[in-house]
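Before anything else, here is the set of structures, which you'll find just below.
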Structure I
Amino acid sequence: MMAAQKLPPAHLIETLPRVRGRLSADAPLAQLTWFRAGGPAEVMFRPADIDDLAQFLAQKPKDVPVTVIGVASNLLIRDGGVKGVVVRLGRGFVEIAAQGETVTAGAGALDLNVALSAAEAGIAGLEFLSGIPGTIGGGLRMNAGAYGAELKDVIAGATALDPQGKRHDLALSELKLSYRHCGVPEDWIFIAANLRGRKGEPKAIAARMGEIQASREATQPIRARTGGSTFANPPGHKAWELIDRAGCRGLTVGGAAVSDKHANFLINTGGASAADIEKLGEEIRRRVLAQSGIDLQWEIRRIGETLPAGDRA
């Protein structure tokens, strides 16, 4: 009598360790992104806390890729979705504590909430975070910045988990931060950061944050389906000016368009696919290169699989 053939798992989720958080198969991602476009995660993992995430990393099959997302404000997920496990840091990673001139924040904490906590504690120097629509973890990964400052100016240190779930406390020098770049390996996951400001008057801090909000309202399409600044500023240049000079303001591809309000913002006008948005970005790069000789580099992070042309809606 022949032995029964052992069938492979029907889905990746069946090969993963048990967790205290939540695992979801074929989880939609589009509505989590500011662009409101893109395919699903093969598996979505929302860890309960740091220990849950560390144990998962230590026990998962080594060949299963892991991708971390925050609030997906500067992220484009391609229409074919993301293979492996997508980790979204939630409630267990949003704690913020202010003491003296230092703010400790979980990687899932919103930049705005960190700025507000600092303001309440009379800590100045972190106001610029109120103009960055993301999380501390995402900001660390790209050394996010706005309004004359960036994370490397205020970071005192950070904590991350390596691919095996081991915890590492990193000094500023070990982060190797530069313009829109972090030198920590891509497969390490930031879980917390220490930010250092200076003593200030809460009213003056609040006033500066009000100025930043007013500036954003006046100059950026913040109420549109957008992914924030699309391209990094090349040395000595502003990306939006190069895009304008190349005649790209208002340019469209499918449901994607260059914002009339700020040329370095792409927007989903209602029915754009991720492919539309990426194709528009690449057309901008082509036109800017032809007009100025400058090769724009994407600031928006692009992840996932593209769909074959025949499978696109």
Structure II
Amino acid sequence: MEGISIFSGNSNPDLANKICEYLNLSLGSAQVKTFSDGEIQIEIDENVRSKDVFIIQSTCAPVNDHLVELLLMIDAIKRSSAKRITAVVPYFGYARQDKKVAPRVPISAKLVANMLAVAGANRVITMDLHAGQIQGFFDIPVDNIFAAPLLIEYIGEKFNGNLVIVSPDAGGVERARAFAKRLDADLAIIDKRRSAPNQAKAMAVIGEVKDKTVVILDDMADTAGTLTEAAHALKENGAREIHACCAHAVLSGPAIGRITDSEMKSLVVTDTIPLHKNAVACGKIVVISISELVGEAIIRSYRGDSVTSLFV
């Protein structure tokens, strides 16, 4: 694949290196630094003229720094006469701000989509968007790939038999039902009431979980309030063993302490976001790499093959 170049910002260099290892390519040389006043400086150190360029950058914490890094890298590569630029954003920040929930608030996900297109991205590859309709915010093609095959394989190997897949809220029922069908497992739902952003209170369990191994399924774990409240409710309803799975380990604020003190035996995540050292030390968090999945999506995008067929 001589016509392809892979670059990365500072958000997740380990994932970028794993993807390059799968593709049997070297990571492109670029300087992504910060001036003393906080401005970001980008310099691409190799020729990208007429190449198909993929920039791997999750917009995770510090979100705004990593977002600006991505925008400036896109602009630098566009001005270097690249043939096509694909932003590979395993974790798409601001995705939870996808609608007006109150008067006089922004639709931030739409603004970020506009910024990526204006900067010069021709295509976006992302993973497990918080809301699938965010793809419609873009005026360029978007491939929203899924961690589901990896998570289903792990759950099937580790928690085989007497299994219940649990949706932590009504919004995740469709995802949980799809997992339960693939795993031939039962389904349960948590009736959750949220009093404020990042604050959740689990109220009731709909479904039979007594003496069962349960796996709570969500798209991300941020402050882990939803997961830990759900785990508490499941324990009170007689669940024998409680685990959780999610694609994005945001794990901000009190998340690690909550997970450590919770009834959950494990939290299975992917490496769309690098784990903080405190999360590694927690001992309950298991990481599955998405590098081969993203690498295959990059190959198919470059060759013009179907990306959707990865999940059929």
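When mean count of other Cβ atoms within 10 Å over residues 35-42 is computed across structures I, II, the figure 10.5 traces back to II.
If you line up I, II by relative contact order in percent (Cα under 8 Å, 6 or more apart), the top spot, with the largest value, goes to I. If FRET efficiency 1/(1 + (r/R0)^6) of positions 11 and 179 (r between Cβ atoms, R0 = 41 Å, to 0.05) computes to 0.50, which of I, II did it come from? Label of the source structure: I. When distance in nm of label points 7 Å out along Cα→Cβ at positions 211 and 283 is worked out for each of I, II, structure I gives the greatest result.
Where does the value 2.9 come from, among I, II, when distance in nm of label points 7 Å out along Cα→Cβ at positions 147 and 291 is the thing being computed? Clearly, the read-out refers to I.
Upon calculation of helix-only ellipticity at 222 nm (-39500 (n - 2.57) for each DSSP H run of 4 or more, over all residues; to 500) from the atomic coordinates, which of the structures I, II produces -7000? Answer by label: I.
Read-outs throughout are calculated quantities, based only on the coordinates presented, and are distinct from any laboratory measurement. What you are looking at is a predicted structure, and each value in this text was computed from that prediction instead of being measured. Cβ atoms are built from the backbone, for glycine too; each structure is taken alone.
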